[in-house]
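Take a look at the structures below.
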Structure I
Amino acid sequence: MEAKTETAAAAVAMEEREIINNVMCLLTDPDATPLGAPMYLPQNAGPQQLQQIVNKLLNNEERLPYSFYISDEELVVPLSTYLQKNKVSVEKALPIVCQPQAIFRIRPVSRCSATISGHGEAVLTVAFSPDGRQLASGSGDTTVRFWDIGTQTPMYTCTGHKNWVLCIAWSPDGKYLVSGSKSGELQCWDPQTGKSLSNPLTGHKKWITGISSEPAHLNTPCRRFVSASKDGDARIWDISLKRCVIVLSGHTLAVTCVKWGGDGVIYTGSQDCTIKVWETTQGKLIRELKGHGHWVNSLALSTEYVLRTGAFDHTGKQYSSPEEMKQVALERYNKMRGNAPERLVSGSDDFTMFLWEPFVSKHPKTRMTGHQQLVNHVYFSPDGQWVASASFDKSVKLWNGTTGKFVAAFRGHVGPVYQISWSADSRLLLSGSKDSTLKVWDIRTRNPNEEGVSGLSLGQ
């Protein structure tokens, strides 16, 4: 009898030790929706074990990759190491956000793989086609060029502009490319032939500062696009009608940037310190976003990647009909957006950024401060999880794309940072600077105020 009692006591003691060595966790999706009931997990569990648990909870037929976050910090070590380092209380269930990752990975960046020459003057703007098979470039030599990415060779040289080509934009279905010049005219090009689809589109009185196409999930074939100009107006054009159909007037100074959102509205940022929101059937102003104390330089949408690529993803699938393309584009947009509203970030000469949810409120969700000079460029990562900002203070900063909370600063440039760009898997960030270098940052190895990717620098 005593032996049985001792055995039972030992079993209870062992169970208590196991509970102490475990931690209660609540796994949630990025929208904070629980994936199941709270559960006890071993403290030695790390990302690899959590991957297996999440895939089992969600009954994924094919094992999908996830990354895990606790209080906006990525979990890259066992739970015990994280808890000890951050002195986290385990009296309550520990929330762990499970972020699905791209199922493809970008090749490591270590050197220049090709140099494609041809332009006679500086290249001022470049853009990949939605399916990633072509590259277009605009130059100070007044030409637009199309390049084949597979062979890294020139395809077509398009002439017709009378001044520098300042910006270009593809339609999300890949059927045409629009280019805008310093003299204010726009040209539409067929990427399959390199020929102009119309006479120059005129109406703007000063140079073009931005171009954005209507998303494919709203209208396919993609007929309409919007252009912004230093003349203070934005204009909606119909490529099939070959003319301007709506003029968006109301800004008192130059329009510096324009985005056609996935909800069907157009956002314009201006030197008059405001952001205006327009509906696109009659061009009525429906909201004005105020708060910046100086010029608005850059706008970015949380859904920007799926808006730009439309129905095209990493599989390279081609579509036989506009209806199928529109349906797939809508599915990709809805999956990317989820239940959350589309978010907008603005960067300004006042050294700050604002995070907005324009359909929820005309007031900013948060004010993002930390840069010591003007913010020149802001950009959401393709998965919408991060916001990167480039500033004349020579730094690149990383922010949480949902809350606007500061995450890290990347330093290493010795001149103003002009532009940034993301890899399609949201893991690598590229920055271009006046110091004539490009730097590649790996956000998985980020540390505040430390350089990423061992300071990988590509340049002269």
Structure II
Amino acid sequence: MTDIKRLATTDSDYQARIAELLAWESVSDDGVQQTVAEIIRDVRARGDAALIDYTNRFDRWAAASGGDLELPLVRLEQAWNAIPADQQVALETAAARIRAYAEHQKMSGWSYREADGTLLGQQVMPLDRAGLYVPGGKAAYPSSVLMNAIPAKVAGVAELIMVVPTPGGELNELVLAAAHVAGVDRAFAIGGAQAVAALAYGTETIPGVDKIVGPGNIYVATAKRAVFGQVGIDMVAGPSEILVVCDGQTDPDWIAMDLFSQAEHDEDAQSILVSWDGDFLDRVAASIDKLLPTMERQEIIATALRARGALIRVRDLDDAVEVANFIAPEHLELSIEDPESVAGRIRHAGAIFMGRYTAEALGDYCAGPNHVLPTSRTARFSSPLGVYDFQKRSSLIMASHAGSAELSKTASILARGEGLTAHARSAEYRGAAPR
């Protein structure tokens, strides 16, 4: 029988147990941080030469020059032409849906004029250049390419640079094909902390960018954290998570497989089911035992469920909502009769999947909303990746003569109150100017 934790909100030790269950330290250890810091310093100092050395050492193929690291766009097109037709259709369908959703997120500038003619507003502009990190080698994440690249292009980013490691010189054709569909402008066969450093500071071959997005291992995540400030980053993500709230009326096999869908990512992934129907929790536990032996990644799923999974019995729907808001999950499934009436009560979640027929997997690939989501309870203060992450805002201020005369009085009083005389006099000069 699968060893998955059973909790109940009525238990006297519930608060301590849920806190222990959710605890996750995403900060890398001192050794990783030291290694990453050394790599970043080396790339800043030696540029392409450092990238070549690290590629030869870590990816085990011989790059002779910085130019060897670049994948020409024709190579992406060749990958597109080489993949099976059904994969082409799937990539195009997913890309179209992601693009359509992203178009709704585009922000435009706005302004208004006050009675005296003063203009105030906001100007919205895209980033000049963004960098996309994509895991490479045998691991294929074409969906991540689409989810990160398409919002950037919809936002109007002029140049999107993709980096992808190629262990043993191995390129993943599906990833390259996705880059072709998404409109990646330049691609480089480089990965790890060295790729992040190259994107942040630039080398002779790889241009520096304004923001770095995309998933990676602990070295990549640590490097992204380290270069934040030099460039923007999307987030430092933890393990994948799913929380399912179910009223007991959904097929338990469906729910078990939903829990598996996150647990199969890795041993640290978290899958939690919440219900006020104790018999249903038992039926899902039975489905887990029945279905687990059929899974290709059985050992990974079993480890994740044992270490960080849980079946939680709550008092009622209101209690379930309270639990969901405390957990603030990356993915939340509301597998209940009337999810739309409940969604507005969810204050903290990366994405909300509503209804019995909405598998979280649809959001991972092709529903349209982004699958880059806040993890480890950061949905309390952050949002999914979107077009807005590739746009920046500038305030617009244009004071009329009359407006300046009036505003300078307030500015002068506040500036002198702060002891900033130059500020005050700068405003006063204009306020006292004749018409």
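Just so you know, all these numbers are worked out from the coordinates, no wet-lab data involved. The shown structure was predicted, so the numbers you read here are calculated from the model rather than taken from an experiment. Cβ atoms are built from the backbone, for glycine too; each structure is taken alone.
So if we calculate relative contact order in percent (Cα under 8 Å, 6 or more apart) for every structure here (I, II), which label has the highest result?
II
For which of the structures I, II does the calculation of distance in nm of label points 7 Å out along Cα→Cβ at positions 44 and 324 return 4.5? Each step should come with its number before you reach the end.
On the way: I: 5.1; II: 4.5.
Traced to structure II.
Assuming -4000 is helix-only ellipticity at 222 nm (-39500 (n - 2.57) for each DSSP H run of 4 or more, over all residues; to 500) as calculated from a single structure, say which of I, II it is. Numbers along the way, then the final one.
Numbers: I: -4000; II: -13500.
Comparing all candidates, it corresponds to I.
For distance in nm of label points 7 Å out along Cα→Cβ at positions 124 and 396, which of I, II scores largest? If you can, show how the numbers build up before the last one.
On the way: I: 2.5; II: 1.3.
Once distance in nm of label points 7 Å out along Cα→Cβ at positions 124 and 396 is worked out for each structure, I has the highest.
For which of the structures I, II does the calculation of log10 I(q)/I(0) by the Debye sum over Cα atoms at q = 0.07, 0.09, 0.11, 0.13 Å⁻¹ return -0.44, -0.69, -0.94, -1.14?
Working: I: -0.40, -0.63, -0.92, -1.26; II: -0.44, -0.69, -0.94, -1.14.
So the calculation was done on II.
Which of I, II yields 30, 26, 19 for semi-axes √(5λ) of the Cα gyration tensor in Å, for residues 68-259 alone, as computed? Present the calculation step by step, with values, prior to reporting the outcome.
Values: I: 41, 23, 16; II: 30, 26, 19.
The read-out was computed on structure II.
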